[in-house]
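Student: As structure tokens, here come the structures.
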Structure 1
Amino acid sequence: MDKERIGQALQHLRRSDPVMRNLIQRAGPFRLKLRRNRFHALVSSILSQQISGKAAASIRARLEEYVAPERISPETLGRLTPKQLRGVGVSPQKASYLLDLAERVESGGLRLHRLARMTDEEVIEALIRVKGIGVWTAQMFLIFSLGRLDVFPHDDLGVRVAIRNLYGLDDLPDKETSHRIAMPWRPYASVASWYCWRSLEFD
């Protein structure tokens, strides 16, 4: 990510939102590392759905071991059967999602190398055609793979919990409340969201 733009983002957030200014001071430098392998990032996102990060990492490691010495790719995944995927711990539903993703990328239906040239909305539209990829997964891809700076994942539980804690709300914010609070963050909502996730480590 461009250091100059990150500097501008931090300056903007400090100036526009006192809560974010205090959080940035407490959390320190912005250290988001981009996932350059886009296919791998989507596979990881699918595997991570509705299970703990530790469980997802374990399944991903078993899958990597299973296809070794090759790497996880559309070709290596596309050659696997649902039964083989279940054998490394992938649920039947997620197996169907992974195979759909592999088929779409291999056939050219989803061209990952072109996503960087698309708008955020176009990227989301392209990704949600894949089985098992919804708006939240597409937003995570925009932030962590493409490095887009103004994505606000208002449905993300971590972001909602952080907003409740940081802004002294009684309950988790609804969509309207979340967007109202995030308005001063624009056009750097991704950076602010990253700091929201970091804030959960303080409690």
Structure 2
Amino acid sequence: MRTAALDVIRDEHQALAAMLRSMKMLLEQARREQVPPDFGVLRAMLFYVDEFPERLHHTKETELLFPRLRERAPELATTIARLNNDHLRGESAIREVEHALLAFEVMGESRRLPFEQAVERYVAAYLEHMAVEEADILPAAQRAFTPADWAELDAAFAANHDPLTGHEPADEYRELFHTIVNNAPAPIGLGSARR
């Protein structure tokens, strides 16, 4: 079964994965060229992660998707608890990376490796989190949810309008997304294969 909510979740996962991989590519390129990375683009990318996936996407998973799935598929309770814990830790995790970025920007080369390691840990954890959702949570939801469940989830997730999934950015985010899309290395790009 294909639903709007599943399409939005998968599109947002795809956009976030591309953003995270692009961040690593930016750091690898700067290291190869033995120059500092573009700190402005890195700040914009981290702000995006904090502003969209952390506040919109995760909130809807935690408040709507996970509780309903816990009722219908109790065998996933441990997995759902772990994913919820990841969501709860999300704000502090992004702050750790932002702090490491600030330290690198202000303190210089001696802070490059700690920042790169913080990014590596963050990206690995986030990609693993999304892989569990894609492999375990979404297929279980497809099996367990009713059309009424999907109608509510479809409406909630359709309201996200993440610009990296092909939606026009709101005026207040337009410059942010232009900065990211125009300056970050591939695979970042507006649009989605599904739209």
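Readers should treat all values here as calculations from the given coordinates under stated rules, not as data from a laboratory. Here the structure is a predicted model, which is why all the values come from computation and not from measurement. Cβ atoms are built from the backbone, for glycine too; each structure is taken alone.
Student: Of structures 1, 2, which gives 24 when relative contact order in percent (Cα under 8 Å, 6 or more apart) is computed from the coordinates?
Tutor: 1
Student: Related question: Quick one: helix-only ellipticity at 222 nm (-39500 (n - 2.57) for each DSSP H run of 4 or more, over all residues; to 500) came out at -23000 when computed from one of 1, 2, so which one is it?
Tutor: Going label by label, the one that fits is 2.
Student: 1, 2: which one has percent of Cα pairs over 22 Å apart, as calculated, at 49?
Tutor: Derived from 2, not from the others.
Student: Looking at structures 1, 2, which one was mean count of other Cβ atoms within 10 Å over residues 26-33 calculated from, given that it came out as 14.1?
Tutor: Computed on structure 2.
Student: Now for a separate question. Comparing distance in nm of label points 7 Å out along Cα→Cβ at positions 98 and 114 across 1, 2, which is largest?
Tutor: Top value of distance in nm of label points 7 Å out along Cα→Cβ at positions 98 and 114, among 1, 2, belongs to structure 1.
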